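Just so you know, all these numbers are worked out from the coordinates, no wet-lab data involved. Owing to the predicted nature of the structure, the values given are computational and were not obtained by experimental measurement. Cβ atoms are built from the backbone, for glycine too; each structure is taken alone.
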Structure P
Amino acid sequence: MRHRIIIEAHSPLTFPERKPGEQFERSLSYIPGAVLWGALGAYLQETPRARFSSALPIRNGDSWCRVLPSTAMSCKNNGGFRADGYDGVFDTLIDRACCEVLEPAGITYDPHCPICLKRADIWSGYYARTTDGTLHRRNVNYRILTRVAVDRRRGTAAEGQLYSPIVISEVNTFTSGDASVVETTRFLGWAWNLDDTELQALQNITAIGARTSSGLGRVRIWGEPDNEKSSLLQRLQAFNRRFAERWQLIELLKPQRSLDWEPGRWRVFSVGLQSPAILYEAGWQPTFTFSSAQLREATGLEAVLVRAQAGSQIAGGWNIRWNRPKPTALAATAGSVYLFRTTASEEAIVEALARLEEQGIGQRRAEGYGIVRCCDEFHVQAIGEAQ
């Protein structure tokens, strides 16, 4: 069973990428899964069985919050989600894939705003769905704190120990309509394999992150069963229907038909990262591409990688308990998307993708790396028809 984990801030929070103490070090804008996993392990004095995703910022009334895929784009002049649908932010995965397989190349894919037809730019971050069904971007409010270490002998500020971390505010201020709203900062994440003992222990944790000894990191955590009704089979079918529709439209610009890419002969699916993933090709070579070989090793499914839109980062961090750095590794960034095609049956695909979503991909998954969502609805719903 999967649980929803809600974290409510009762003081400023900070989750630095490097060792705490760096001057003007900005906190991450989310709570890494490794923070929850480590806090639970420290409380239980044993390695937790549960696996946690990153907890992303939410507001009152949000059903969920996810990382925008790297294929999302929006108008440079008037970007953002529209209150009445998906036109403000659109996805390019399916259209870009259709254009790239044209042989010989018939067109050059140049995405633009489907509303004003002007230039579009990459749109990244987090997005959430509210109870009324609309999509909105989500972020956190930051503020700067000034801290100083006191020399115990002299009773004055210690030399060179004045620092100013940039932390997540415990309140989130935003404008809704004409009104200014102030809410307690909240985050939403997911946990797998969380039993009753670990759930109770997690709810007893009152501080997470860095600088808890100086009053930061005070939180309230609670969990509840996840009752999301989204069906992986429905997502797969919708993804393939939209791919076939866009293929028929774009193929009109091609001088000859491509029998190898007839949608009826293949099924396509996407694997999107909701957290960074530490991937290795052939078991040892660091990479930020989730390849066909890695998919086959994880699920047994034979598929061809059509395109990968991914970025890379260095995954590291600081282990507060052991007071030493964590091992660093190359990781694919959250939001990376991998598109595959296969001749396998729907049942085989659904079984394989369900295993990926349940177990994750790559290394150090217990720390929150490698969380995936397959055939995300965003790729289907957020395609502007005017592209």
Structure Q
Amino acid sequence: MKKLLAFSFYDVGNSVFPMIVLGALTSSYFVNQVADNPQTGTALWQLTIGIAGILIALLMPYIGTLADSVKNGRLTLLRLFTVICIGSIALFWFVLPSSNYIILALVIFLIGSMSYEASNGLYNASLKSCSTSNLTFGSGMGFGSGYLGGVIILVILLQTFILPEQNLLNIPTEGQAHLRFVHIILALWFLIFSIPLLFLCKFNNTNFESKTKVATKIKDLIWNKGLTNTGRFLFARMLYADGLVIVTTGIGIFGTSVIGLSIKEILLAAILANISGAIGCYLYGIFFKNDKKIILYNLLFLIVVVIGISISQTPLQFISLAIIGTFFSGPLQSSSRVVMANLTPDNTQGFGFGMFTLSGKITAFVGPILAGLLTFLISQRVGFGFSIVLLLLGFFLMIKVNYKDT
């Protein structure tokens, strides 16, 4: 139980990067305060996300193999990339609201994004070490705690530094110092909650030596006169992960530009949706065990929800569906982690989750590009609804995965 708590605390800490740095705060600060104009800022930010995703997708199988091949390698590399990510978050303090700081901001963001993905992949690889009895429960506790952690720190920051005219520490607003200081708090939050896993736990990671080249290992994992079973899962996950990218990156824009929600309403919807995601992860982790069925059923539920959002007309309809959708998307991602852990031998968890990261990142730009093209040619509703195609393709390929929970 001690290891599982440490595992869950880490997710509480690292959730600040995708939820606040990548999503709610830092991206908005860069686009509106640092870049020359919002259009250029958005393009540069998204381009950096794409570059970081492709680079880390290509590197993670090698990082994972290195983690497996050295005694205590997973823990050592997890510590390294976690510290780099925490440091990159803190460095945003030095990014002043001026176009002179564009390059600095993008370099920091690129390093932060890559180190976050690397640390998250190695963190996923620790699941079996931290939750040996019931991986579905352990993974659900981790994901659920991450959702709640993101909500808690976001609410704290909104009430103490972002929304009030006079912030908690009376930090001046000149030079957006109060917003830049938030990154120091985020870095400390991540650091504090990562300490139990990084320094108080030991992973079951022995020295696994393999003379096989990484490229050959990748080929053997996914292809043997056709897609292997693990290959089918990784491709299925690649497809439905791309669909989820369209939903998660486009839902805020859809809510403001199509439904007409205010920024405060979007933030409220995001908070409620993350609470819903946490509840979903906890409930599925406690009451369900067949992770393949969880993935299949939740993909179908999400498809229905996306259809509903695409045709929604009122703020109540949109917010309600967003909350319901997150309830299902959380367990979907949690169970995907469990399936990968069970399909991968214990001594190659690092490489396995390196491939897991690759499957989620290598084509992550394709879905948003196609959705954006359909939005430009037809409408935002059609562009957003395109995610259904990818979710369905992932669903049908996932059916062919042979899987039994261990």
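For the reader, a short list of remarks on this structure follows.
- Source structure of the calculated read-out (helix-only ellipticity at 222 nm (-39500 (n - 2.57) for each DSSP H run of 4 or more, over all residues; to 500), -6000) within P, Q: P.
- In this comparison of P, Q, the computed figure 3, 11, 17, 20, 17, 13, 9, 6, 4, 2, 0 for P(r) over Cα pairs in 5 Å bins from 0, in percent, for residues 109-196 alone is attributed to Q.
- Test item: Rg and Dmax of the Cα atoms in Å calculated as 20.4, 65, pick one of P, Q: Q
- Structures P, Q, by distance in nm of label points 7 Å out along Cα→Cβ at positions 101 and 269: label with the highest value: Q
- In this comparison of P, Q, the computed figure 1.1 for distance in nm of label points 7 Å out along Cα→Cβ at positions 149 and 285 is attributed to Q.
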